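Listed below are the structures to be examined.
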Structure I
Amino acid sequence: MIITTGFDPIPEIVLRAQQLAERTGAPYVLRARFSMPKLAERYGDEEILVVLQEAVRLISPGLPPMEFHPSMGFVRAKRILKGESDPMLEAAGMLPGDSVLDCTAGLGSDSLLFAVHGGEDSVVTALESSLPLYALLLEGMSQYISGQLKVNEALRRIQVVHSEHLGYLREQPDNSVDIVYFDPMFRVPLTDSAAISPLRRFANTAALTGESVAEAVRVARKAVLLKEKALSGEFSRLGFTEQLRSSSKTSYGVIHIDN
């Protein structure tokens, strides 16, 4: 992956792109007047992250550009701010101030909901093993402006970490976070939405392992939460109690921690 800007960027955007390159370890390259195909050919890398004044965009061959946007997470976040319930938060039993480790950040929508509900005293850590997605999240969450101040503040509070979840969990102390969350990529997608389809190129499609769940149970103080297809055998395989929801294609499974 290389990092660049749009044509004729202002100095602030150049600086942001350079700083993102330093944080991620990816090379920053001058855009000059090169098209994306020419830039990929010149630097021998087809994955390009483009920092723009009001957006950050991930370009990959054969796919539509992927831009950071909370998507349905923004709609759900607004409902939470109005005091409405959310099935994920209810299943997790999350209270304001609770800490959350999101082991499969993806585009960050669920991390946003945890941060909105958790408030200023909560700590939400979002793990992403894919470098391009990590860079997209890092820039997007620090710069995206939604039009909702509390959503913007919640995005800024999320701590984005480039890591595979099992290795990260192994390094955490016992009972060190309130809630650990998994939302592994479904190997057969429920939808072919414009937001999710490009994500599948970068997401880790491996099945969640019992070892990862065991480490999560060790690390969590209150609960470990898993999102899966409704009636999925993954819940029983991994020791979760499924919280079925009427007319929903997805469910949440919970392991409650007794300390």
Structure II
Amino acid sequence: MSSLNTLAQTLKSLHVPGKPLILANVYDLLSAQAISSLSSCKALATASYAVARANGTEDDAMTLETNLTAISLIGKEAIRVQKPLTVDIQDGYGSQLEDAIKGLIKRGAVGCNLEDCDKESQKIYPVAAAVDRIKKVLSIAKNMGVPDFVVNARCDALIHGGELDDVIQRGKQYLAAGATTVFVWGGSKRGVHDDEVKKMVEAFGGRLNVAMKMSGDDSLSVSELSNIGVARISVGPQIQFMAMEFFGREAEKVLHD
């Protein structure tokens, strides 16, 4: 596992406030191969929503087994090109958290997104429980020879009626527990406002992951987010949406030729 920990160290080092790691999230072998050899691609990352859609299910219904099957192929590609892979494991599948972490590391991943909302009950974990889960992930990874495993701790408080102060309180404790960054999800409708991003960057010392919208006049660009000082930028399933729209348009041209 020493080579995996080297990749974990690389992944961790790429999280630089003001010079963020930019992730074009993938969801299967083909999408991973499409970007893995690009010089601009520093790391591979999955988006669970996109992985679920690619496997004929929905994000909330996807099982650990389905996710790990997808990671098997993506992980081989990451190892082939020797670039770090971080995996979206949702909430860690409840009581299967240990199996999830062991499974993704065995498949070549050196980081994960971990949500603080129980997938089954749709209730936010108490702060202490969420902190313990981050510590558990890092302990499991250390025991598997990957002590520099990267946790991107997702906080869902905003979409469950919480205030920004609650998010900041939680985020600080997640970072203290060993998370590399905090990812604050505001939902597809609410989002996270520009002033909130700035406040969280200040509170977290820049150790913030922002989901960037790839279209829309109100979306901040990579350069703007970099200037604000975030450490990580991701796009979730947006590229998959675009790819499937393109696929449909091109298919229609052929079918109606």
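Here are the numbers for the structure shown:
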| item | result |
| --- | --- |
| Value 21.0, calculated as mean count of other Cβ atoms within 10 Å over residues 23-30, assigned to which of I, II | II |
| Which of I, II yields 0.05 [FRET efficiency 1/(1 + (r/R0)^6) of positions 31 and 207 (r between Cβ atoms, R0 = 25 Å, to 0.05), calculated] | I |
| When relative contact order in percent (Cα under 8 Å, 6 or more apart) is computed for each of I, II, the largest belongs to | II |
| Of the structures I, II, the one that -14500 was derived from, the read-out being helix-only ellipticity at 222 nm (-39500 (n - 2.57) for each DSSP H run of 4 or more, over all residues; to 500) | II |
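Read-outs: derived from the displayed coordinates by stated rules, not from any lab. These figures come from a predicted structure and were not determined experimentally. Cβ atoms are built from the backbone, for glycine too; each structure is taken alone.
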